[in-house]
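Okay, got some structures for you below.
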Structure I
């Protein structure tokens, strides 16, 4: 199992990638400003939600439940990042 520190680093790194790509898209497509700002806003909300869930596992006494909790956080992170990148690429079309 990866450490909590690595999970938080992954969350920050991937959210930074989404926000950076959003700003680049905003630079090249200023006419879609509202949609791109919406993607950035959702990325920040997702990051805060994932950090909150990572800092507060449901059941600290049971190792198997803690592992399942962190696996769910990681799965939700990848699903959320993927959906944000899909939304961002649809804006640029």
Structure II
């Protein structure tokens, strides 16, 4: 499972970079995933330290990157929406 998610997040990051939109993304979902990976790391550190901790850390970092891209893309979405509502002076007159 960790490896599967580890392979999926780079694709998601690539899509976020290319599309430059946050459409279809959920902030609450991303935060939930981040907290889950953080709990996994904490568990590995205190109760069952092994090499799998690096998969948790790698996935945590990739989700964090995607989360930051989502925040940036939301700002871009807002700017695009604002630009659509502002009409040039004298347009339509």
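Bear in mind that the values in this text are calculations on the coordinates, not laboratory data. Keep in mind it's a predicted model, so treat the numbers as computed, not measured. Cβ atoms are built from the backbone, for glycine too; each structure is taken alone.
Thinking only about distance in nm of label points 7 Å out along Cα→Cβ at positions 4 and 44, which of I, II has the largest value? Write out the running numbers ahead of the final one.
Numbers: I: 2.6; II: 1.8.
For this comparison of distance in nm of label points 7 Å out along Cα→Cβ at positions 4 and 44, the top structure is I.
As an exercise: relative contact order in percent (Cα under 8 Å, 6 or more apart), calculated from one structure in I, II, equals 43. Which structure is it?
Derived from II, not from the others.
Check the numbers for mean projected area of the Cα convex hull in nm² across I, II and tell me which is largest.
II
Of structures I, II, which gives -29500 when helix-only ellipticity at 222 nm (-39500 (n - 2.57) for each DSSP H run of 4 or more, over all residues; to 500) is computed from the coordinates? Spell out each step's value before the answer.
Details: I: -29500; II: -27000.
This value belongs to structure I.
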